[in-house]
Structure P
Amino acid sequence: MLIAGVDEAGRGCAIGPLVIAGVAVEKNSIGLLIDLGVKDSKLLTAIKREMLYSEIKNIASAINIYKIQPRSIDSVVNRGVRLKRLNYLEAVTMAKVIRDLKPEEVYVDASDVNEKRYAKFISRTIKFNPKMICEHKADRKYPIVSAASIVAKVERDQSIEKLHEKYGNFGSGYCHDKVTMSWLRDFVRQNDEYQDFIRYSWEPVKKILSLRYQSTLDTTSA
């Protein structure tokens with residue numbers, strides 16, 4: 001019996017991709033994940049996550065990863081769709097992950113405040129009927145979702161490291177990171193062209209853009 005877990009990393013970021021990951025294992029391998037000590041990726045160090053990712057790959061029957069780039073997120077958020085836009089995009093992508101893995105049972109970390117609504121939308125989208133458990137903080141309750149959380153986080157960290165190599169150290173890419181916000185303010189001031197790796201629809205970034213626009217108007221008026 002194949003059991004899968006699905007989770008994300010990067011939902012609240014201003015820079016870099018939103019990563020959706022799914023991990024599928026045989027039911028009798030769940031104990032191996034527990035023995036590894038998998039847990040919510042946010043509770044682990046980067047080194048520990050990378051070590052566990054390597055072990056998860058040895059145990060998993062399949063791993064599926066989708067990286068949603070900021071341009072795609074901006075397009076959906078600005079257009080406005082059901083499930084509060086970003087939730088919609090996450091649900092559609094999680095459905096793709098589940099469809100690819102084809103588990104008989106799947107555990108999902110719900111993004112929507114309404115767990116049942118989120119589960120129903122995914123179920124309609126995948127068009128087959130595995131047993132589905134869709135809950136908030138599933139990455140802290142179920143080892144299979146913890147494993148997916150670790151995979152998603154490591155994959156996002158690797159994407160961020162590649163961006164660091166190209167654009168310099170901008171921190172974690174999250175708006176609560178002072179290094180990120182300072183870097184964004186300087187970068188947006190100096191670059192007029194749209195950059196694929198920045199989420200312009202995110203409110204803190206929109207605020208930076210509006211301040212730049214106001215500064216340009218003030219300069220022009222003067």
Structure Q
Amino acid sequence: MKPHLVVSIFVFLALCAVAGGQAVRLEDSSDWWSISSERFHGPELKPQKIEIDPSNFKILGSFFHTVGFEGVAAKLGKAVIVERGDASTGRHQACYVSSARSPLVHLVFEFGEDESLFYIFAGGRDWKGSNYCVRSTQVSGNLSTASGLRLGLAPQQLEDILGHPDATVGDTLFYFRQVHKKSTPAEFEEQRKEYPEKLSDALAHEKFDFHTVEQYIVAKFANSKLYYLAVQTDEE
């Protein structure tokens with residue numbers, strides 16, 4: 001998994017303003033579920049070149065890596081945005097929790113400069129900042145990606161959706177993909193617009209006609225049932 005990029009404070013404040021939520025910073029790494037945390041150490045993986053189906057990154061009807069905190073707030077309501085870490089471990093999180101307490105299910109969105117993640121998990125120990133999680137009737141044990149990824153799946157059911165894992169460590173499956181994709185006209189124009197220098201058409205096409213997509217998924221099982229899912233996509 002590549003090192004995470006530095007998230008500037010200006011980007012963070014802009015995201016918070018768009019989402020309309022309060023922001024707090026915690027000098028803390030008790031968020032055990034975060035794969036952006038300095039505590040996370042996954043296996044060294046060589047990225048495969050076969051793209052994971054995009055439907056695995058769609059939840060509650062949206063691709064949240066394209067709409068950011070604004071889209072999260074529009075779907076689930078405003079939440080306090082928690083900032084943790086810095087440099088390679090900088091992460092900004094909005095947390096939602098099921099209204100029903102049994103089972104207690106969390107849905108967390110986490111954003112960096114390029115990386116966008118969501119987590120679905122049931123149980124686990126408490127962490128500093130969990131009191132900021134917003135209760136939502138849309139979060140439950142039945143919450144699923146468009147592809148059918150959801151808590152409670154057996155390992156084979158998850159593999160039926162995602163294919164053979166790129167690594168297995170104990171009861172945890174890992175998927176890591178890196179794909180060179182042709183940009184859509186909208187993606188091309190957006191990248192050209194955001195580039196700090198004015199480019200000729202020829203240079204713009206050379207630079208932006210293709211872009212790299214990284215996909216990373218971590219799935220943890222207990223008693224052969226999925227209880228934790230981390231889904232990340234990075235687009236360069």
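Quick note: the coordinates plus some simple rules give every number you see, no bench work behind them. Quantities reported herein were computed from a predicted structural model and do not represent experimental measurements. Cβ atoms are built from the backbone, for glycine too; each structure is taken alone.
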(request) Out of P, Q, choose the structure whose coordinates give Rg/Rh (Cα atoms, Kirkwood Rh) equal to 1.03 when calculated. (result) P
(request) Assign the value 31, calculated as relative contact order in percent (Cα under 8 Å, 6 or more apart), to the correct structure from P, Q. (result) P
(request) For distance in nm of label points 7 Å out along Cα→Cβ at positions 48 and 88, the calculated result is 3.9, so let me know which of P, Q that is. (result) P
(message) When helix-only ellipticity at 222 nm (-39500 (n - 2.57) for each DSSP H run of 4 or more, over all residues; to 500) is computed for each of P, Q, which one produces -17000?
(response) P
(message) When distance in nm of label points 7 Å out along Cα→Cβ at positions 160 and 192 is computed for each of P, Q, which one produces 4.6?
(response) Q
